[in-house]
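Only the coordinates and a few stated rules stand behind these numbers; no lab work does. Note that the structure is predicted; figures quoted are calculated from it, not measured. Cβ atoms are built from the backbone, for glycine too; each structure is taken alone.
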Structure 1
Amino acid sequence: MKETRRRGRPPLGQELKAGTIVEKATFTFAEFGYEGTSLRLIAERADVDVAYVGRLYGSKLGLWKATIDGVAEELVDRLRNLPEPDVEDALPQAIAVLCNHLCDRPELAMFMLNEFADRDERFEYAFEKIGAMMRGLFVARIRVAQARGKAPAGDPDFLFYAFASAMAMTAATRPYLARFTETARKDDSYRAELHRTLSSILLR
């Protein structure tokens, strides 16, 4: 990476542009994958000069990492008010919040699906920032629910990754699912059915 971002927050104008760039990068990486995406394409979508993107992030990898950081921060913000694992409905609440978030931001599901499919340096970074956090949050709640007879028996990690994989794949492929079922064509019915189906993996 030839250039790194300066420490601290950028000036207000730059910060607003940086937010737009990261948002457009999330959609573009989700649509084309890492290899199929260029800084120039992201710059065009964000309506900024590609040299400006280079100055802010140094390289495509630098912008990709900023995108992962943004996804992680967004997830933390949505999940920060969840009750502790030993609260009665801690697991159902976690499922509901995550389902709603991916219904609101389906591009995040495709983005994460792309990145967790590869086993390279980017996978390690994505897992450290997102995967490990999500695993810790859900596995602790699955264990408590199992002890209370409210989650299926089995390895909590297996259950979590089965849930996470089903969640990401279903959210990312809604347009294809909509070819076969009207439930996926309407936001309310899709959201309700996604929540019901995913809950059936982790809850009794």
Structure 2
Amino acid sequence: GHDGHTTMLLGAARYLAETRDFDGTALFVFQPAEEGLGGARAMLVDGLFERFPCDEIYGLHNTPSGPHGKLKIRPGPMMAAADFFDIRITGRGAHAAEPHRGLDSIVAASALVQALQSIVSRNADPLKSAVLSVTQIHAGAAYNVIPEGAHLAGTVRTFDAGMRTLVSRRIREVAKGIALAHGVEIEVEIRDVFSVLE
């Protein structure tokens, strides 16, 4: 992915330098910290385009699963905003033979994973894209012990600011309902990782 981005931009720079079949100046911007650290935001805050004004700007992101030698161009949003979430469930551990003595964090986590899937299918406008994926579940280390805690993590992708707000709000509301239903504590942390690319 990222090596491909660098290679494509270097290739374009080399081609334009060798052919010089254009008027004006071409500025090539290599984005540092593309994933998770907000390199593009940092460059904008640092005044990149005040120092190097541009009449036109073109961005590119590769699509390894797409057809080779083809570009996709469209008006409006092209790549979704991304949020990462971490959800910590705290119950009460117990021996597996005595589950009634505990508050089962794994059962609560399982219910939460299922309930989160209803957010997009039942709360999101079907004409506005949203994806919610739970990508990690961690709990326990023994065959015969119900663990005190569980951890879920995942990502939300949206193209619309209102949809982004809705999904984040519903994650918290659904988690609160599951916590109440199972008698456990649930903490939700949602991080804004990338803004939508338009």
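Here are the numbers for this structure:
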{"quantity": "Which entry (1, 2) yields the derived value 1.26 for Cα Rg over 2.2 N^0.38 Å, for residues 58-129 alone", "calculated": "1"}
{"quantity": "Read-out relative contact order in percent (Cα under 8 Å, 6 or more apart), computed value 21, structure in 1, 2", "calculated": "1"}
{"quantity": "Entry that produces -22000 once helix-only ellipticity at 222 nm (-39500 (n - 2.57) for each DSSP H run of 4 or more, over all residues; to 500) is calculated, selected from 1, 2", "calculated": "1"}
{"quantity": "Among 1, 2, structure where volume of the Cα convex hull per residue in Å³, for residues 18-73 alone as derived comes to 143", "calculated": "2"}
{"quantity": "Structures 1, 2, by distance in nm of label points 7 Å out along Cα→Cβ at positions 66 and 114: label with the highest value", "calculated": "2"}
{"quantity": "Among 1, 2, structure where mean count of other Cβ atoms within 10 Å over residues 122-129 as derived comes to 16.1", "calculated": "1"}
{"quantity": "Structure (1, 2) behind the derived value 12.1 of mean count of other Cβ atoms within 10 Å over residues 42-49", "calculated": "2"}
{"quantity": "Which of 1, 2 yields 21.4 [mean count of other Cβ atoms within 10 Å over residues 138-145, calculated]", "calculated": "1"}
{"quantity": "For Cα Rg over 2.2 N^0.38 Å computed as 1.11, the structure of 1, 2 it came from", "calculated": "1"}
{"quantity": "Top of 1, 2 by distance in nm of label points 7 Å out along Cα→Cβ at positions 146 and 178, largest first", "calculated": "1"}
